[in-house]
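Colleague: Take a look at the structures below.
Read-outs throughout are calculated quantities, based only on the coordinates presented, and are distinct from any laboratory measurement. Computed from a predicted model, the values in this text were never measured in an experiment. Cβ atoms are built from the backbone, for glycine too; each structure is taken alone.
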Structure P
Amino acid sequence: MKRKIYKPSARSNISPFYVMNLLEKAKEMELEDKKIYHLELGEPQMKTPDLIKKEVQQLVKKGMPGYTPSNGIYPLRKKISDYYKSNYQVEVSEDRIFITTGSSGAFLLSFLLNFDKGDRVAIFNPVYPAYRNILKSLNIEVVEIYPEINERTINLKSIENYKELDGVIISNPNNPNGQVFNDKEIEYIYNFCKKNKIKLISDEIYHGITYDYQPKTCLNFGDETIVINSFSKYFCMPGWRLGWIIVPKSLTKNLLKLSQNIFISSGNIAQFAAIKAFDCIKNFDNVVKNYKENRDKSSKILEKMSLLEYTMPSGAFYFYVNIEKLKINSSDFVKKLLKDTGVACTPGIDFDTLNGNKTIRISFSSGQESLLSGLKLFYKWYKANY
């Protein structure tokens, strides 16, 4: 019997990102002229500002820039440093800031930089699935922390029940449930990790998209943390694949070596264009006001569906909805909803391997007209079936 030459590695056998499978199906339906209401993706409603696009045009006219430094171009790192000083009143030197190929590139680099095979890293469910899946592919043990029974929010103090951890990842604001940790909670987890010599990674990709108050960055409490952010959400540049990571000074040399060998450099045009993003803050803040209006109007429709349960999100742009009372698992639910109505939502199994079959995520980041039309169809379908 012949041995297969091209056999997938064990590390590549990770869970799929179910929302991408759903998106593919939705796109197929659109090709068949079916109207689709995209409530599954976290894509900002505002297109990239003209100021940024004009910068791209100028760059093309001048001639495409070539490779850039592996830690990113200095003018962009300086802009990010200035942003932390003006927005958070915290000093971050440019040499601690690395530009990455989206937040996904930042996650991969941070995990390679900080953890070895067999290390134990805790994540708080529900959570963005890339953490879990990338860690597992690197043979790093994922310690899953779940909310208490009948609780729909994350309690960071539950970390005290877990011993011998090498790392902790938090997401603030949280994707998918929109929970925003207050400053006391962030200070608690920072001090806990520092005291117990646990590496803390803070995913702050949805910073700026909050509706009650703007939380502090982990860096407000000290330098002993790793912070990840991206231009995709608040800065309305999805698809440009540009993010950044801020690390303690002691990690910069090794991070540079990893960046040089894995990515060489991030996209050149995107980096130069992103400098202009910091001149568009008022535009982005107005978009956040639109999200808040979307949230409030969407909630009024969801409230009519008495079998659905959720906590009002304080940040990001998602409702994380418990559908347990409907007696159907989330994967089958979203497939049936899409087929019958053209409304696309995300199954919770992406975010929580234990309880995700009871939940769905609904994005309210799209244009208000399409969003409300989709939710009204959802409500009409719900009444007919439940």
Structure Q
Amino acid sequence: MKEIIIADIVGARPQFIKLAPVLKAIEKHNQEGHKPKIHEVLIHTGQHYDYEMSGVFFEELGLKSPDYNLGVGSGLHGYQTGEMLKRIEEVVLKEKPDVAIVYGDTNSTLAGALAAAKLHIPVAHIEAGLRSYNRLMAEEYNRVLTDHISDFLFCPTETAVKNLRKEGFENIVNSGKLIPKNYRLPDHQEGPVVINTGDVMYDSVLLYRQLAEEKSRILSKLSLSTKSYALATIHRAENTDNSENLKSIFKGLREISQKELKVILPIHPRTQKRIREMGIESDGLLLIEPVSYLDMLILEKNASVIITDSGGIQKEAFFFDVPCITMRDETEWPETVELGLNVLAGKDLKRITIKAYSVEKPVCPYGDGNASVRILWSLISRGRP
């Protein structure tokens, strides 16, 4: 049996984290001599391009350097997605992969899926089925469109499977329950297939948390002690591009810092630019440069509460049993709310300033840390040449 060629298409910080356990699973598969051998081609669109948002992740997580860095950079949605589509297509035509894997919900996700699908290359979408049902978010369009041109829809939860069932997907493996590890898809299955593999981000946390404990010095660097601070992140356009929202959020964070807990805010470049343009005060907040994944894990684990508008950080807070306040009106991760570790506060100042709360540790709905292995075996069994 000849080798199978897998093209991984990434471009943004959250995707590097999701990519890591998949690359580790491929490496282990080849080292153990399983058939077919996998030849992996890593395509980086350059959506995130500076060292703090890209390079440090590849170094710190021990990932191979991209085989192709397309250098697209930032820009408006149309320009950025169009440039990615054009450049990814050139690579796909050259490499001729058997399957293309896309991750999450960024412009890199949609561009990669479109480029592969138009060339009749099977598309595998990791984090399929997520829905916030907020069409004001560009990410929601990316999710929906990518799902509907994908051949493998790898869902992180049963909720994601249910979302796809509502949209007419019928070929659902194992009734939407988590599939067994090393599960092989039947040869006769045709059409897009929906598979609950668990969450690759949970894989990543389990894979790197010990390394983070050993290597990170972020707490001592910032003179922080365990559970003595609130960790905040703000990057969603609906918050950063709306002056009323952003001013309200910063007012709430300042009040927390003055009355309750020190607030640590790794500042996203978009947020930094906006607070300067809008003249927003940040007195009393500890603004720091974006941190590496390992440092972020340590900051999350040791926070008293996390205040964020990030989807991924909502989940990482859940993984570490840290209460989370989400500055949005909806979430693509409803399990975190239903199980009591996440509050949707919107821009409500009173709710943003809620003190840390505690709940009993819930059952994790995101699998068992082997999502990447399930994804790999599904692709090999269904997509083998």
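Colleague: Taking mean projected area of the Cα convex hull in nm² for each of P, Q, which is largest? Intermediate results must be reported in sequence, preceding the final value.
Modeller: Details: P: 22.0; Q: 17.9.
Checked P, Q; max of mean projected area of the Cα convex hull in nm² sits with P.
Colleague: Given 162 as the derived value for volume of the Cα convex hull per residue in Å³, for residues 143-334 alone, which of the supplied structures P, Q does it correspond to? Intermediate results must be reported in sequence, preceding the final value.
Modeller: Working: P: 162; Q: 138.
The value was obtained from structure P.
Colleague: If you work out FRET efficiency 1/(1 + (r/R0)^6) of positions 167 and 207 (r between Cβ atoms, R0 = 30 Å, to 0.05) for P, Q, which one comes out largest? Don't skip to the answer; put the middle values down first.
Modeller: Values: P: 0.90; Q: 0.40.
Across P, Q, FRET efficiency 1/(1 + (r/R0)^6) of positions 167 and 207 (r between Cβ atoms, R0 = 30 Å, to 0.05) peaks for P.
Colleague: When you work out relative contact order in percent (Cα under 8 Å, 6 or more apart) for each of the structures P, Q, which one comes out largest? Mind showing how you got there, number by number?
Modeller: Working: P: 25; Q: 17.
Across P, Q, relative contact order in percent (Cα under 8 Å, 6 or more apart) peaks for P.
Colleague: Identify which of structures P, Q gives the largest calculated value of distance in nm of label points 7 Å out along Cα→Cβ at positions 231 and 255.
Modeller: Details: P: 1.8; Q: 2.5.
Largest value of distance in nm of label points 7 Å out along Cα→Cβ at positions 231 and 255: Q.
Colleague: Sticking with this one: Given 91 as the derived value for volume of the Cα convex hull per residue in Å³, for residues 7-126 alone, which of the supplied structures P, Q does it correspond to? Don't skip to the end; give the middle numbers.
Modeller: On the way: P: 258; Q: 91.
Derived from the structure labelled Q.
Colleague: Shifting gears a bit: With mean count of other Cβ atoms within 10 Å over residues 191-198 coming out at 22.4, pick the structure among P, Q it was computed from. The partial results should precede the final answer.
Modeller: Numbers: P: 14.5; Q: 22.4.
Only one of P, Q returns 22.4 for mean count of other Cβ atoms within 10 Å over residues 191-198, namely Q.
Colleague: Match the computed value 0.20 of FRET efficiency 1/(1 + (r/R0)^6) of positions 55 and 111 (r between Cβ atoms, R0 = 25 Å, to 0.05) to one of the structures P, Q, and report its label.
Modeller: Comparing all candidates, it corresponds to P.
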